[in-house]
Every structure is written in C-alpha cells, then in structure tokens.
Structure 1
Amino acid sequence: MNNFFIQYGGILYLIQLFFAIVIGLYFWNLLKSQQGRKTVVVKETEKETRKLKQMRSIRLTEPLSSLTRPASLDDVVGQPEGIDILRSALCGHNPQHVIIYGPPGVGKTAAARLVLEEAKRNAVSPFAKEARFVEVDATITRFDERNIADPLIGSVHDPIYQGAGSMGSAGVPQPKPGACTKAHGGILFIDEIGELHPSQMNKLLKVLEDRKVMLESAYYNETDKNIPAHIHDIFNNGLPADFRLVGATTRMPDELPPALRSRCLEVFFSPLDKEDIKSIAINAANKIMYQLTAEALEHITRYANNGREAVNMIQLAAGIAQVHKSSNITKALIEKVVNNGRFTPRPEVKPGNTPMVGTVNGLAVYGANIGTLIEVEAASIPVAGGQGKWTVTGVVDEEQMGGYDRKFTRKSMARGAVENVLTVLRSQYRLNIDDHDIHLNFPGGIPVDGPSAGISMATAIYSSLLGRAVDNTMAMTGEVSVHGQIKPVGGVMSKVDAARKAGIKKVFIPGENWLDIFAGYQDIDIVPVREVGEVLENALVD
C-alpha cells in the first residue's frame, strides 16, 4: 500500500510540476508579449513626440493680421459707443448676455475678448482670474441629429459607439462636455450666432435659462451600481454651464430669433469711416516697418471697407515691394493690389452740389445696421385725358419677409409706400396726379426699405409736380400714412450718423424717433416732424 501511494504520489507530483511549468511558460510569454507591446508603444510614442516637437520648432513669420490685432480696448478704432455699452454690460457686478451687431472686420471678437480681461481686473466682477474665453464659430460648428456629437452643447458617448473604451465595454454611457461647459465661469463667444442650427439654438436658450446642460442617454440607468458616482451626478444634476454669452453677427436684428434677443443686451458696432481705415493702415505699415505714401494711404481708404481688408492690402503691397527690394508702399502698388483683388470703391453717396427739382436726399439702412444716404428721384410728365401712370424703378416688385423660421413673400413695401404718398398728395394738396406720368427712381442699387422712404418719395414727387427744387443740404426719413402723418421707422441712429458723415446740415425724422442725444449735436440739425406738411414747407427752395 505504501508503495502504491509512493508510486502514484510521484506521478501526481510530476503532473503538477508539468502543469506548473506550462502555466509559468504561458504567463512568461504573456508578460514578455506585454513588455514587447509596451516597448513598441514607447518607441512609437517617442517617435511621434520627436516628430511633434520638430513640427512645433518650425515657425513661419506671424501674419500681419495677428500683429495688428488690438492689444487693448484703446486699439479698437471707430467703436467708442459700442465699447462703452459692452463694458457696462460685462464689467459690472451683474454681467449680462450680449449680442454684437456689425459688419465684418470692425473688431467685434477682439473687443469681446479684451472686455473680459478688463472685467477680470474689476474687484466687483464675478469673473475670476481663471475665467475662460471660449470661442465658437457657428458656421462650422458640427451638428449631428443623432446626438452623437455636439461640440456646442455637449453629448453622450454611448457604449455602442466605436472607441467607447473600458467603460463602454461595461455598458457605461460617458458624458462629453461641450463649449457651454468649457466656458463655465467665463464667456462663451459665438461668432455668426445667427447661423446656428435651429435645434442647437433651442438647446442653447435652455442652457441660458437653467445655467446647466442636461444630457440624456437610453443606456443610462439610475439604479445601475456599475456606473460611477460622478456620471450619476451628471445625469441627475447636469453639467455646470454658468457663463455669459456674447454672440456676434453681421445679420440684422430681425433676422435673429426673438427668444434669443429677449435674453440679451444688444450692442451695435458701426462701419469704419475713412479716418478709422487710415489709422489701421498706418499701424499695419508701422508693424512691418514699411513706409506708406500719402497717395497710397488715400487709395486704401477709398477701397477698403473694413480693417481686415486694409491690413490685407498692406500685406500684399509689402510683398510686392519686397520682391522689388523696396521698403516703400506706393500708390502704384496699392493699385496693383486693388486691380488684382477686384476691390470696388466704398459706397459713398454725397449730396448734390446744388438744389434740384425732384431730387431728394433720403436715408436707409442695409446690412448689419449700416446707415447710408440714398438719392430719390422723381420726374412728372403731363399727359392728356387723366390717363397718367406711375412707375417705380430701382426697387424689387416683391420682397421676402419673415422671421427666423417663417418666410413669406409680399408686395414690395416701397410700392405700397408710393400708393400712400400719392393718396396724401391727392387728398390734402389737391394735386392732379392723374394728369401726369410719374417716374420714381432709386439709383445706386442700395436696397430701400419702402416705408422709411415714404417722406422722401412724397417730397420728390411734390417737387417735380410744382417744378420747385429741393434743398440739397437736407435729408429725411419717415413712413407716410394715408392721412399724411409721419410714422416712426427703424435705424434712426445709423441714418443720422450716415447723414453727418455725408455732410448733411439738417435731417427730418419722425417725432416719435426723437432722442435727447440729438439735441447735443453741434454739426447737424435734427428736426422731429409729425406731418408731411412740416417737411414740404421747409424742404423746397425757390
């Protein structure tokens, strides 16, 4: 018996030894394989790190647009009023959401970034020193209707998607914060905010209201103990998103959703005038140490509509000068840049040199709340038999109207305004309109807002019928009702600024548009009027 146990005990020992060796070899090979993979990963990491360092060591010269970027609010030219309003909105103890309207290249982004830096230096401001300025471009912000990825609001990486990792393998949904959460405690700047997808816009409005981002996932189960506590917290309480929104747009206010506008203060940046363009061009030339001749500077101000275009002209002209081994930017170089770039002159409408019959200076707004002087012409030709007709040229017969998600086409408001004007001239001034062919024209190709041009059209037609000239130093804006009353219109501040820059001496505006600030203007006389007669009595000259 003892021999049996000894014999079989030895066999069992040998079997155990064999399996121990096999298992040891298996784990040895596994460890060796892991070490080999680790070595490969380390070598690959070192290789890519060296490549990345090498790439980062290669630096081109900094673009002129970066060199000329404003370093302080004093460097933002042409926007004193806009900067003051932006400061008051963001630098106090209770900062507000803001929408900045303005044409491209006038400093909207730079101003918002610099105002945050100023706010962080303010002791009463809630913005901490580490407050971030998170910038998003709405035109390229990707939106996925399946909610797989939303870089603005945030999304959830569900376990079924590739790259979910070990937590995904365990069936755990993983929240991914978006720009709203990254901007927590700071400013979220959305450039061209009007281009956001409607679904993103609605989600953004909800975030502004709640100051947090609520995420959802079909794979989340609040009773699942495998899900980490912090993910339970996120799904139950949301991701923090207490920031201040600064949106920039080149659109008109009525093109943005009313729900967004009601939550934000609105700030308007003006288009740059010639002196502003000059300042930017001189600064750009000084940055690259080139001499800019007076003729070249004048040519730049004639063609550059904003600061970005002025800087680009300097950059291209300097490149041409460098090829010719010169450090002077001359008019000839700027002309070459202008011709090659197909630049068009700045749209500048100036009043006529002398009073003319049937010609009136009107005021309009186009683009991003840009005011401009427009010319309104009227000619009256007598006809027999009361068969007179009226014609309007220079404006469209139909125009598309509507808000953010609703569009409809209606009869041109300019044509409707003409009918109102003719009714007033017939009923109140007893003019025999039917005995004349009346031709009304809006030259220049600038879009005309029909109602606000009503008083200009009435004055032009009245002047042409009586053969009396209109004062060329006056301009006017206002809607005319069928009873001869002048109704309020939009964009009066922009229109008045355009009249001042054009050298107009007197502007007639609707009485309901009067602001006390107009009383302080020294270079122009702003006259509030309520009836057509008040304009016709003062606008015509003998």
Structure 2
Amino acid sequence: MEKTTQTTENRREGVLTSKAYLYLTEFFAGMSVMAVELGASRLLAPYFSSSQIVWTIIIGTIMIAMALGNIFGGRWADKDPDPDRLYARLLVAAVWTAAIPVLGKLVIIAVTAALVFTVSTGFLIWAAFLSCMLVFVFPCFLLGTVTPSLVKYTVSSLDNSGSTVGKLNAYNTIGSIIGTFVPTFLSIPAFGTAVTFLIFSGILLALGLVYFISCRRRAVRCIVCAVLFLGCCLGGNRLGFAFWEKGLTFEGESVYNYLQVKDNDYCTVLSTNVLFGVQSVTIKDGSLTGMYYDYALAAPMMTDPEKHPAGSGCDILVLGMGTGTYATQCSNYLGGCSVEGVEIDDKITDLAHEYFALDDNIKVTTYDGRAFLSGITSGKDGKQYDVIMVDAYQDITIPFQMSSKEFFTLVKKSLKPDGVMVVNMNMRSDRDGGINDRLTATIKSVFPEVAAADVSGSTNRELFASAGSDILGNLEANLPLIADPELSDMMYEVSGRISRDDKTYPDNWVLTDDQAPVELLGMQVIDDLISEELKYYKDIVKEEGIKGMME
C-alpha cells in the first residue's frame, strides 16, 4: 500500500498537486453522465417515442456501461495509476459526446432501416436498444472509469479511505443531481438537445485540457481533440432530427416534445415524431380534414337533439388540445358551441396561435388532462360538459394515467348526465386482448353505452361512450338537422361505419392505475402495423434484393 501510494503521489503534478481538482473531476463526471442520459431520451424520442419502454432501455444500457467502466477503470488504475490515462479518456469521451448530435441521428436511422427488414417482433425494443448501445454506451463506459481511478489517486492511507471515498461519491452524486435538472429545465428548452450535448462535452474537454496544459505535455492530443470538438460544434446543430426533410416551417423542442411544423398550399401539419404520426392539422380553406377529427365531430351529434340540434350549443372540452384542430372544427361547424382545451405543452399552444390560426377566444389551459379533471370535480360546483374529447394518445406513448378505469370515472363525473365522451385510439388493431380491447373493456366498465367507428384510410378508431344517452339513436335523429352539406356527408359516413359494442370482456382486461401495461400493448400494435405495411417491400427484397426495391 505504501509503495502504490508513493507512486501515485509522485505522479501528481500541475492541477493535481491539490486534491481539489480530483473532486472537481468527480463532480463534473457525475453531472455529464446524467446529462448524456437525459439527452439520450430526447435524441431517441422523435424516432422511438418517450415511453417507459425506451426509458428502461436507456437506463439499462447506461448502467451496463457504467458497471463495465467501474470494473475496467479499477483494473487499469491498479495496473498503471497514471492520471494521464484518466484525463485522456475524458478527452475521448468529450469528443464522442460532441459527435452524438450529428452521428447519433445517422446511426439511429441506419439501425432502424436495417431492422425494418430483419426484425418482425419487438421492433421498437431492438431498434432503441441497438441505437443506445452504439451511440451512448462507449462515452458512459469511459465516464464509468472515473471513480475507481480517482479513488486510487485520492486515498493516501487506510486511515482516511472511508471518508475520502465517501466524499468522492458525494461529489459525484451532487453533480448527478445538477446534471438531472439543468438539461430538463434549462439547456434543452432554451438551446435544444444538440447544444446540451455540446455544453457537457465541452465541460469534459475542459477538464482534460486544463490537466494536460498544467502538466505541459500531450499538446498534439489536446489540439486534435479541441479541433474535433469545434468541428462538432459547427455541424452538430445543423442536422435536424428529420434531416432528410426539406423546407420545414418549424423544427424545435419543448420540455415535453420534439416539434415539427410542415406547411404547404393545402394544409399545415404538426408532428411530434419524425417517423410516423400527425398530431394536428389545419386545412387552409376551412374544410374538413378527412382524418379522425371529422369522425369525432359525431360526438356532439350524439347528445339530445332537442337540447342540441345538430350538436349546436354544446359545452366541449378537449383533453390533448394540440394545436386545436378539433376545437376549431367544433367552432366552425357547430353553432353556438363553447370549446376549451387542456394541453400540457405550452410550446404547442404557442405554435397553435402562430401557425394554425387558433382562435384567441378558445381557452387553453396548460395542465395535465387528468389533473385538470381532478381539479374541476373536487369542487362543489364543478363544471360539467356535454362532450369531452380525449386525444392524448400519441402512437406508443399512451399515458397510463389517462387510460385507466379511475381516469374514465373522472371523465364521467365531468360530463353532464347525458354527456358523451369520445376517445381517439390512434393504433387500431384486431388483436384479441390487445390495446383496443383493453381500452374498450376499461371504458365499458364505467360507461354502459359504448360504440366505435374505424376511420377510413387510417389506423385510428374513434370510441364513443355515454352514461345516460342513446348515442346511436341521437346521431340518427340529428343527421337530418345538419345544414352544412360537407358535415352532413361526413356524419352519414360515420353513421354507416359506427356500431355499438356489445361484447363481454374479461374483468382482468380492465386497466387500472395499479396495472395498465399500455406501452407494451401499444408496442404489439406497432409490430403488427410494421409487419403489415412492409410485407410488400420485404417480398421484393427477398425475390430481387436491395436493387429490386430501389428500382
């Protein structure tokens, strides 16, 4: 022990003559690991969603990397306790992290393209896992070597080894705490994911450069790493998430979402996923969209025709307002109705006013949908609505707290006695016991009257429910009262496609706050959709190869 300690002490020079720099290194290493982890979630979300499944993959792979880093870092420190090696690894980790905004997106697309033709089940899991392994494991592995190396440099005797190691872990933990809050609340909302990676890679680079400059050696290595870092800074923020898209009107990020706005002469579209899905759309001539929003207009028509002829005069609440497609259509097509919305992402609301012509008179509350309902139902004079539209499901990202029996019970309390709920289930599947069956079973456990309509030309299914209204009878009675010919045609189409759900579902299919595996169920649908859509292309590749598909 004395020989090793002496050797380590003899290697302390430059900024390492004081242990303060070692503790500072531990602090920023812990901060950078958490920043990379949070940045990973934002880099992957536009491609694979921000579901619990993706988060599990990110946390799991990074913990694997850190564990391996701890093991090898300890071995390397025992074999050669030279601080040069540690700070060289920090330089490499810095450059790799700086390159993630550019190369990471290319790797994700390459992995996705390769797996589309080779994996038939668990596509999202495999794609996210391999992307994490290729992009994030190596820099986190290098950062995992920091703590065992620093233990070697800071422990001078067994008498104070416990307090020294405890202090190192405290610095690492404090850095991790700060590295958790800064990206989420400061750097990502203000500057974006790419710049966040560059900020923390710059910190790692600075740690290595300061050490080597103070020791007056490894000048070439330092210059090369600095040049590579500057190159990443110049190019990292130029490559958007949807880098193959040209002429996007807007591309950016909020605390909750990746946001993309496309605009053409016909419509304006908001997407929060670069690979699939449209979250909101506005048709510039004011006509119907031809999408699920139009089918959802049947909900006001399912109220009492004597109180609300042709859906007029309804009080309507939209949970998952987006840019206000449904709210705007209700205002345009239903006379005298009152519409308000709840949207958790205020950046989307800003885009709604800037690009989607959302009427300033339509009230939008920035809040979680379920929390909003809890607030209005807890008061003695809580407001009730004729129609509540639940449009909070985005592909695999289905918030479990808005898919449970407890949630739909809140919706029922927030509706008038003959009110109607409409839920947009955006991934239609006929799989027995799948997400659609589970959601329907859950809703039927709360609402006695349930009906559904599959949206033509899409994977959406609209589910209508009421506790005290003959929704199909009211719809039939309201059809002749609709004055607008375009709306009338659409409602007759919905009437022809809608059917009452008379199935009996097992009790264990009902989703609850305690058990709602909606993301795993949603992933099954994604697998089914991918298999169905790509069967044609897979057959071509099998028969004619890649060249045949390109031709």
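Throughout, read-outs are computed from the coordinates displayed, never taken from laboratory work. Remember, it's a predicted structure, so these values are computed and weren't measured experimentally. Cβ atoms are built from the backbone, for glycine too; each structure is taken alone.
For this structure, a couple of remarks:
- Structure from which -0.58, -0.63, -0.66, -1.07 was derived, log10 I(q)/I(0) by the Debye sum over Cα atoms at q = 0.14, 0.16, 0.17, 0.27 Å⁻¹, for residues 224-271 alone, options 1, 2: 1
- Entry that produces 2.9 once distance in nm of label points 7 Å out along Cα→Cβ at positions 128 and 432 is calculated, selected from 1, 2: 2
- When Rg/Rh (Cα atoms, Kirkwood Rh) is calculated for each of 1, 2, the greatest value falls to 1.
- For 23.9 (mean count of other Cβ atoms within 10 Å over residues 88-95, calculated) the corresponding structure among 1, 2: 2
- When FRET efficiency 1/(1 + (r/R0)^6) of positions 72 and 304 (r between Cβ atoms, R0 = 41 Å, to 0.05) is calculated for each of the structures 1, 2, the largest result comes from 1.
- Parent structure of the calculated result 3.1, given that distance in nm of label points 7 Å out along Cα→Cβ at positions 320 and 336 is the read-out and 1, 2 the choices: 2
- Read-out helix-only ellipticity at 222 nm (-39500 (n - 2.57) for each DSSP H run of 4 or more, over all residues; to 500), computed value -18000, structure in 1, 2: 2
- Structures 1, 2, by percent of Cα pairs over 28 Å apart, for residues 104-343 alone: label with the highest value: 2
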